[in-house]
Structure 1
Amino acid sequence: MTERIVTLLKADPRVSDYRINTMSRISYELFFVHRDLETVRSTETTETRVTVFSAHNGKLGDATFQVYSSYTDETIRSKIEEALAKAELVDNEPYALPENETGHFASDSNMRELALPELGAAIADAVFAADCYENGSINALEVFVYRDTVRVLNSRGIDKSEVKYLAMAEAIPTWNTAEESVELYECHNFTELDREAIRAEIDSKMREVRDRSLAKKPEEPIACRVLLAAPELREVFESIAYNLTFAGQYQQSNAYQVGDAIQKDPTGDRLSLTVRGKMKGSISSAAFDEDGFTARDRQIIENGVAKACFGSVRFASYVGAEPTGALRCMEVATGTVSREELAREPYFRCASMSGVQVDVYNDYLGGEVRLGYYFDGMREIPLTGISISGKLSEALASMRLSERETVYKSYKGPDFAVFEGVEIV
């Protein structure tokens, strides 16, 4: 199919350049109701996206369309003509596409050591190992295991491919009491087979769904440190990182400039953040971006100060900088707080939020907490019906980072952070 598309693109003189992105996926899927395996499904699919570039009147336009295996040559020609018509209406500043690089990047995931059916069975066993509570159960489980081959080819000699492994476990932990039944949806994504880590993740959700049945709104106001875990920290630090991009610099929309203090008058741990392409354990890891540009890691924040920007070939060209590629992962340096130190004073731990709200322009950090735990010095008490609210700048200045590291989606860094001055309302 790719060869056919290239031949048709080259035959049209109006195509200045082109890029073809393909993603071939082999999947193995298991569907359980309680512990009963009801459906097994295996599929092979390929998604092909074609981008055509049109140089016109000193500008460069582009448009993208999908190609399906059923398309005839005539259909593809028609799609190329439609895309060219759209591209000629786009007046971007010209830039040079990546060129003259080829390569194949093999996955280093331990998932490659097992066949997909074996992986699926191992993941299901690990999930059900957490189904061990008298009043709790996993009502449903769906396991998806993928082997993806990503390829980028363009008109300037780029031809790169990468094999990736990804797994997803979607579970419905349920807790039953005489008064009610409480359910929780959990979607756990990972790229390494770690049976104990899978069991521990589902076990934590079993305990959360139990505690949701016990949680109550606090009778009196709470004032103490606020603890955010990896899912929320990812949102906080991504919001900061994506205000240090070449695209934002070109569009004059970045909230931060190189040299700015991200943490003003810090009293806690200093923030150091590196954006990466490949990152072991991350579902966003990629050796190259959709342009085919090989990722170049870059530290953008060092000791609380903005050090550099990052971004794609296009926007790097516009601002006269060296590109890094469109990096999707970030690594935050760990800090100094141990679990033992954390337990010396009361804190409020946000376990499940409807979504943390981060506004770097209006200096805001907050959100609704569906389940939290107040540690009173002796034990954690489950609470609900609470929100947190504070100034982002003050939270960052006081931030203490965990000394223990974790990986969550596109984030690698401290598994929790402690903030002062965030209100619990």
Structure 2
Amino acid sequence: MTTYSYKAINTLGETEEGQRDALDEAQMVVLLQADGYIPIKIVPASSRPFWYFLRSQGKLSNKDIVLFTGELATLLESGLPLDRSLLVLMDLTEDNDRLSKMIAKVLEKVKSGTSLADALESQSGAFSKFYLNMVRAGEAGGSLGEVLARLSSYLESAQELQETVSTALIYPVILLLMSLASLFVMLTFVVPQFTEMFASAGKELPVSTQIVVGLAEWLQSYWWLVVGGIVGGVGFMRQQLANPISKKIWDGWFLKVPLFGSIQVNKETANISRTLGTLLGNGVSIVSALVIVRETVDNLVIADAVADIQEQIKQGRHISEALLEKAVFPKMATQMIKMGEETGRLEEMLLRVAGLYDKQLRLAIQRMLALLEPALIITLGLMIGGIIVSILMAILSVNDLAF
């Protein structure tokens, strides 16, 4: 028999904690249900993950917000009132201090009569304007649980898309770093081993060998310039991207880069369509929705295009007409949105566009990797091969051998 700690909801809808002996967790669930409890959490007594105290206590992560939204939606749709749902959720997330403390603050405000949206808004910018407007729409329409369920689905899709992009870039970045490290080792440790031998031979070295040896000597003496250049370049780009004017110039250039530009367009098209479709489906007006959508767009060129579309809609134009004038949006997406307007199913069509361009994004990333990986490998091979050949040519020249 093992002693288990449990949390469960009793017949009065209250959360209870306790310990009981059972053969395993499955039997523990059966025992609790037989007593009329709804099990929430069952763990071996006194157990807690070893990494518990190493958890970050800072700002809520995207995963925290996805967890909070999904669990709260489930509890509300099961019939529990908001304050009881928050209380149960606070107990469920006790292993995550930052999330549990946030829920406690929200619960306190809700009990004092504050709306959920206002309570969430007070949490130091943890929730986006898009999120808060969705919650307000749900509260106003009396369908908070349903809205949170849709919002949870949206957040999961957006997080999956972000993780797809991040994961796809891991291998090329590692490959690039390993390539640079290999070249650095070759030039600073391997080539200098032969330099003294070449100098003592008194022979004029081949031009290729002179270039390699000169580069190795320069790198040994001025390696700090390379490091400083990299740090300075990163700092310069951070400064450029922090300035809206210069960032817009860079964003426009990024859109024109082959492959990378299509990835940007597909990513933003999926994001805009999903956000706009979700907002419209929850009763937010199209003008207000576009204001919120603009804030979720990373590329300022596309963000300005969204702002122009918003102004045109204020003047009475259809969104599809405004989109057709903007070359930054794919024609297929524009035509699908036009079809949605004509059939009165704009929200549904926007979500279909989001799904379509999610797939297009993955294909674009796969296409980029299919070209990038062999390009990096071939470039590294040619550079290292060139260094080795130049060294061999010098050795043969020193020994007065000919090919």
Structure 3
Amino acid sequence: MTDLWPAPRATHPLAAVVELPGSKSVTNRALVLAALTPGRSVVRRPLRSRDTELMAAGLRALGVGVADDGTDWVVDGVGGPLLPAADHVDVGNAGTVARFLPPVATLAKGTVRFDGDPRVRLRPLGPLLAALRDLGADLDRVDALPVTVRGGGGLRGGAVVVDASESSQLVSGLLLSAPRYDDGIRVRHDGPPLPSAPHLAMTVEALRAAGALVDDATPGEWTVQPGPLVPRDAAVEPDLSTAAAYLAAALVAGGSVTVRGWPRHTAQPGAVLPDVLAAMGAEISRDDTSLTVSAGAGLHGIDTDLRDAPELATVITALAALADGPSRLRGIAHIRLQETDRLAALATEINARGGDVRERSDGLEVRPRPLTGGVMNSYDDHRLAMAWAVLGLGVDAIEVENIATTRKTVPDFAGSWHRMLGGE
């Protein structure tokens, strides 16, 4: 097995200040909206990672100008039909790219094929593709990738019903392009409860900031009126889900970790992280520009519903495996369908090190046991790799396979982790 990263063991309490990269979710929404806005927009302090670079490349393939300006991206949006510069878009294993760009491609004059990593072909996409066909799009299939979109330069739009219980991105993907549809869109969710509801709030907030008229007053329904978007400077917040690994480190190593730039008001799901960590024993403090998590009297088990913040589940499971009592994580059945089957991966890998993690229909039960060192597989999943780094703070000789997969959301995770622990 290649590319094994020795996860550092905590040897002293922390006193770290961390600068987080930008939010992937905010960056990719801002890029799509800027692409559909006539004129020049700037995306400031974006995340530069595999997923966002795939989004920028996909937009370029669809005929949008996306250029570097220092650390920012300058986007020359297109107000009329898009003219593709390529006939293929690589979505990698990025859910946002796979779900946000096919609706954009319906506005192009030309044929574009979307495909990516093997895993992305298994991730939920069918309800969005079927909805696009109902709205007037010409697609060669409506179940999964690869899919070819034969764009006619515009889309009729209108009313559509979607079961988005497997991913809120199925709705977000439709909403982001809707201002450019002839009749806008009215989406109604019909199915089990939606996961990751804050991500939909983030989409609505981004649309309104770009000048779109959105009505989300009725639960489970969203209406976007047709109309022009407004060029703007979009500042990207730090990624609060990525903060989970760094802030969790304080509960394992002791001491404190401060994240700079923590927003006072945000739609990001990771905003609940301080409350979750406090329930596990952390002490939380804030000022106008930062948030600090300090170790308390112990690391405790938790019973919590993470339906609205599923990206936290991997790190919280790692903490739970080191806690002083059992934990139950609920509302996260849908994370079986993310970069990998995260429930199965968490149980398999922690149990292989002597743990007791049991899969349930909607989540996990964790009973802490002494753990041994060994190789932890990442399954090409950035959130799992970060969780194993947290576990390694409290367990000797943990090695993480393919730590480089963290580049999906953190350009230099291993380096930033080392610096947080006091390395040069």
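Here are a few things to note about the model shown:
- Source structure (of 1, 2, 3) for distance in nm of label points 7 Å out along Cα→Cβ at positions 17 and 377, computed value 4.2: 3
- Structure with the greatest value (metric FRET efficiency 1/(1 + (r/R0)^6) of positions 65 and 209 (r between Cβ atoms, R0 = 41 Å, to 0.05), set 1, 2, 3): 3
- Structure responsible for -24500, with helix-only ellipticity at 222 nm (-39500 (n - 2.57) for each DSSP H run of 4 or more, over all residues; to 500) calculated and labels 1, 2, 3 on offer: 2
- Cα Rg over 2.2 N^0.38 Å, for residues 105-352 alone from the coordinates reads 1.14; which among 1, 2, 3: 3
- Among candidates 1, 2, 3, the computation of semi-axes √(5λ) of the Cα gyration tensor in Å, for residues 169-280 alone that gave 33, 17, 9 used structure 3.
- Highest-scoring label, criterion being Kirkwood radius over Cα pairs in Å, among 1, 2, 3: 2
Just so you know, all these numbers are worked out from the coordinates, no wet-lab data involved. Computed from a predicted structure; not experimentally measured. Cβ atoms are built from the backbone, for glycine too; each structure is taken alone.
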